[in-house]
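Once you scroll down, you'll see the structures, which are given as structure tokens.
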Structure P
Amino acid sequence: MTASIDEKPETEQPVFPYPRACPFSLPAEYGPAMEKSSVFKVKLVTGKEAWAVTGYQNNLELLMHPHVSSSREHENFPFYFHAPPEFRTETSFIGYDAPRHTTTRRKAAVTFTNRRVQRLREKIAANVDERLDAMEAAGSPADLHEFVSLPVPMSMICELLGVPYEDHAFFAEHGTNLLGGHATQEQRQAAMVEVGRYLDKLVDLKEAEPGDDLLSRAIVAYRESGEEYSKRDLVNLCRLLMNGGHETTANMISLCTMALLQNPDQLAELRRDPQLIGPAIEELVRYITIGDLAVGRVALEDIEIDGTTIPKGDGILCLMMTANRDGGVFDRPDELILSRGTRKHLGFGHGAHYCIGADLARVELEIALTKIIDRFPGLELAVPFEDIRTKEGSVVYGVWSLPVRW
């Protein structure tokens, strides 16, 4: 049986996505809707509607459901912004279903194994030290987001993908437009074209002179297996990993720092016990959930979730923050408790589309936060907490800057 929703005049229905009540709280609009049903319809800026699914078990079920698709090519894929046509066609494994997803993801997965990531520790540590040196030399106050959060993961993803670091500003600017809630359809399309043109030339270079990087290994793997591939496939793969590997961790470094500064008791506990950093990262990923809006799906058949039937062909938005704040799964879910440390959260997703760079993100966050805390024992925000500008409506939640002093 399909659940009904109360009809409201169009002027009264807010347009999704909704801003967070604060950087570490659910949007205020989630509460009243969830009181009526854990599955409800939302109106998108495109004029379409989609089903918003809340709660831990409901989202866990959807992420594993055999009749749910990740493909952006479906007419009702729930874009909550005006997406250019390329967003439907120029994707990579994040927008594929099996078996295409499996084979494409495998080409990239060898670069992000835990063994390879652990070998990068010294390089990441040196990179963080260099960026902290630059921030300290610039003097207090300074923008930690600009000095540390942005360049640290960008440097690593450039190296892993074989992209010259001197071109990092180009990718940072276009990545922000591709994923940002502020960008227009024209800006998103221009970013797709410009990045595609750059990567097209990079593929030519790697085909002619393969190196020790993901793009080169993917080309060699295709050749050795005899599989057919197109330059377009490699361009889309590289763009996905470039954006995903940079924007996510950059925003997490800043947001984690903010969260610790806003919870001085937890920060003090971490200072007393540096071994707590591993569990702390898991709790921060749960607490912040930068990918609350990142998981869109389409129903391939009628699907029943918690008594509500989502009809075949309808778009679905898995609201991941509601899963990670589910009181039936996490005790005192709205509190940051670093010692909680469970990996049961869905901050990195679940199932076939589990974040391919999760281990790299964990190591980068561990090293960056440990060094920030050690280097600046008197670190504090240089502006009122409520004045920090956040990236509302972005595919990846974050901040535009993080002014700090010490």
Structure Q
Amino acid sequence: MGGGNGDSTWDSVKRYKLTKMINELSNISGHGTELVTVYVPPRRPIFDVIGQLRNEAGTASNIKSDLTRTHVQDALSRTMEHLKLFKTTPENGLVIFCGAIPNDKGIGKEKIELFSVIPPKPIQISLYRCDDHFWTDHLKDMLKDEKVIGILAIDTTEAGLGILTGDRWETVDTLTSGVSGKHRQGGQSARRFERLRENELNEYYHRVADHAKAVFIDQYNVKGLIVGGPGPTKDNFLKEEYLDYRLQKNILVTLDTSYSGDEGVREIIDKAQKDGILAEFRVMEEKQLVKKFMSEVHSGKGLGIYGIFDVIKMMQGGVADLVLVASDISYVKLDFTCKSCGNVQERIVDRSALVETKQDVTSKPCPKCKAADFDVSEKDIVDYMQELATMSGTRLEVISAQMEEGAQLVALGRVGAILRYKPA
């Protein structure tokens, strides 16, 4: 596997970082209506936005609370200064969150912080809000994968309805048929039994079609549908056109499977992956990446390694070819820089150990000059690994921890790598 970073690599890292930022911003609550959110659509001139914010700053002088007034004006001033860095509005627009972020030092000790985002898709709204929270919903909507595929696994006993979107899949609904078996009870004529069974099948097919419309059109608005199941049931169901015409015309493929229902949904996804039907979906790419990594781990060749410290060591040495990181990783890289001699001590720790580690390192003298005054900086581990990946041509991929494959990575410490060669 060649080194280097394709678009999908950076997509997965960018998605991770943006999702993380949005989640953090969504959890911030201001002491008053002093958190500023600005959405700038692609074609809106920067000077126009600055003019609006200058007017808002004038209006803010009427705020009665001294603290809130100061915070709002400082946030608006900081936002306008940031906007001046842009000659033109970025192609997809711009989103800025700025405000006094509460901390454990108490009211009045907040620090004005600014977060700037160039979104993954063009912004459709022009928005200014000053509130006790940041307005993140529009960005959250942008992260939703627009391509949703419906999965229907059906036979005469049960049906499973699932969806595949982005990096996840799930079974949304299952139905049992209530259709009699093929063998009639004693005392019934063959013709009567067959007629009753046909009526039961007809009623069952209508129920499946109704559920399919509710799930695949009303709830998820799928872009395509894959139908599978054992035997001829699926073919008869489609041939008689029970499905809503919008689903009927969007069937991507029909697949023969051993199961229907929930197990059938899972089998269809696996089969579609092997046949290359869903190659463009992120979930399939992640399955392949983790499968390749696990194969190397179990091969005994020494090219599959895991654990944060071993993987980073290999990245630093330029030995790692592919690095996989679970999306729920919580490690941080700390740099303790001696103010006297500039010596840097590095630590990689879980966020739960941040305070303890900072206290431990800063309580001891610098090992080089014995001074005891440090600048401390912290960096999200994925940001640090991205820097290492760029320098060494390593492919870095963030794997959804909610996926079945992501759980395998989580069990191995949330970080794994395939090496270019086995170190001496």
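Assign the value 2.5, calculated as distance in nm of label points 7 Å out along Cα→Cβ at positions 201 and 233, to the correct structure from P, Q.
The value was obtained from structure P.
For which of the structures P, Q does the calculation of helix-only ellipticity at 222 nm (-39500 (n - 2.57) for each DSSP H run of 4 or more, over all residues; to 500) return -14500?
Comparing all candidates, it corresponds to P.
Thinking only about mean count of other Cβ atoms within 10 Å over residues 73-80, which of P, Q has the largest value?
If we compare mean count of other Cβ atoms within 10 Å over residues 73-80 over P, Q, the biggest value is for Q.
If you rank structures P, Q by distance in nm of label points 7 Å out along Cα→Cβ at positions 249 and 329, which sits at the top with the largest value?
Of structures P, Q, the maximum of distance in nm of label points 7 Å out along Cα→Cβ at positions 249 and 329 occurs in Q.
For relative contact order in percent (Cα under 8 Å, 6 or more apart), the calculated result is 26, so let me know which of P, Q that is.
This value belongs to structure P.
If distance in nm of label points 7 Å out along Cα→Cβ at positions 33 and 361 is computed to be 2.2, which of P, Q is the source?
P
Kirkwood radius over Cα pairs in Å was computed and gave 22.0; which structure, P, Q, did it come from?
P
Every read-out reported here was derived from the displayed coordinates using simple, explicitly stated rules and does not represent laboratory data. Since the model is a prediction, treat every value here as computed from it, not as a measurement. Cβ atoms are built from the backbone, for glycine too; each structure is taken alone.
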